[in-house]
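See the structures that follow.
Values in this text are rule-based calculations from the coordinates and carry no lab data. Computed from a predicted structure; not experimentally measured. Cβ atoms are built from the backbone, for glycine too; each structure is taken alone.
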Structure 1
Amino acid sequence: MRTADLIKAAEPIGLKVNQEKTKYLVVSREERTRDDMLVDGYVFQQVTDFKYLGTNINNRNNMHNEIKLRIASGNKGYYALAKLFKSKLLSRKSKEYLYSSFLRPVLTYGCETWLVTKGDEEKLNIFERKVLRRIYDPVIENGEYRRRTNQEIYQMFNKPVISSYLKNKRLEWAGHIWRSDGIAKNIFTGRLNGKRPRGRPRQRWEDRVKTDLTEVSE
């Protein structure tokens, strides 16, 4: 449905398009000039990114901005709970529960559909290690405090690291799509007509799921 058709269909039932809140975005591999759209007297602003259902969508169709926003939200939650993480009265098990039940879901909201780079994953891993180091505290060796190594804190946490958690969630979602008969499966299995553009092809979510399956089976 075209924008003009949507405006006309909404009017009879008393709905009006909010010009200030309505934006549009063009996803393209090429740089484009930003042009506002004029439709039936309405002027819609073109933007490079916006938030939809809590997730950042941008004109480059990558997850870099979303990862930054997730980490920022995770930090906000971490500092809100900082007194509990620092408390000597709270057990490590309780602090692990706080992280797994409150911070990690904030950090990984919508991760089933993410197509992240190694750099994105490492940023998430760094945040996770920061929280875990606060939970487990330094170790005393020869009368001096020493920061725990990455291997030590992961052994103590004894759960999949966040990058592995993302992989598991992607595979769960892929399995759910494959078993369903809805629009999500039609999009997943559908193929568009035409050729892919020149140059190195971008990795697709489907490609990443195949890589995840290969890594799991090894």
Structure 2
Amino acid sequence: MRFLAQTISWVFLPMLMPIYGLLIGMYFPSESESALQMQSNLFLMPDAFKWHILLLFFLLSVLAPGFSLLMLKRQNRIETLELDNREERGFPITVTIIYCGMLGVFLYMQIPRTAIPTVIFALPWAGMLAASVAGIVTRYEKISLHAMGAGMLFGFLVMYFQTQELFNFNLLIIAVLIGGAVMTSRMYLGKHTLRQSISGYLLGVFSMVLVIGMFPTPSL
């Protein structure tokens, strides 16, 4: 059971959740309400756009933060890559916030706003908001970053599918189950309490709902 919990924790690392959300939107069919399908539907985007976006997200939400954590571990500034020690979380979270901002700026500079769905542009800023709040909370109490990532996945899918007339509802159920599995695993491993897990999950969900819901839609 411990091996399963550890596997779930590594497969669903917080930094991987935006990639999972994009992959679901891009490769599971849905039908948009808009007549301009490609501008509101991830599935219908050209493959070149999909790979460009996925590469940017991989570089700045997975590779760069992961490399930074490895460097911090090598310099003995953190005890574990999972940031088990609350006092050590401040700087890594700040680094994550910076990478989120860089990703948001790169997307804005490289891709026309009217060319792809707004949720893609909003995603890095939602991550920045969630990480910022988590950083503040962490000064006083530990919060589950794994659960936050799972909540962001669910929140992203909810907000994206709101713009689609037809989609696979089972994907939302799977996202909920992933969240449950992640929180259960973190508690089983003794990393977090139930309150810390639920707080992290809700922070992830509401950050996505707030930022995507308020993100300006470009005029065509």
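Hey, mean count of other Cβ atoms within 10 Å over residues 16-23 derived from one of 1, 2 reads 20.5; which structure? Considering all the candidates, the number was obtained from 2. Once distance in nm of label points 7 Å out along Cα→Cβ at positions 96 and 208 is computed for every structure in 1, 2, the highest value turns out to be that of 1. Have a look at 1, 2 and say which one yields -14500 for helix-only ellipticity at 222 nm (-39500 (n - 2.57) for each DSSP H run of 4 or more, over all residues; to 500), as calculated. Going through each structure in turn, the value belongs to 1. Here Cα extents along the principal axes in Å was derived from just one of the structures 1, 2, and that gives 51, 34, 27; the source is 2. Looking across 1, 2, the calculation of relative contact order in percent (Cα under 8 Å, 6 or more apart) that yields 29 traces back to 2. Out of 1, 2, which one gives 11.6 for mean count of other Cβ atoms within 10 Å over residues 48-55 as computed from the coordinates? The value was obtained from structure 1.
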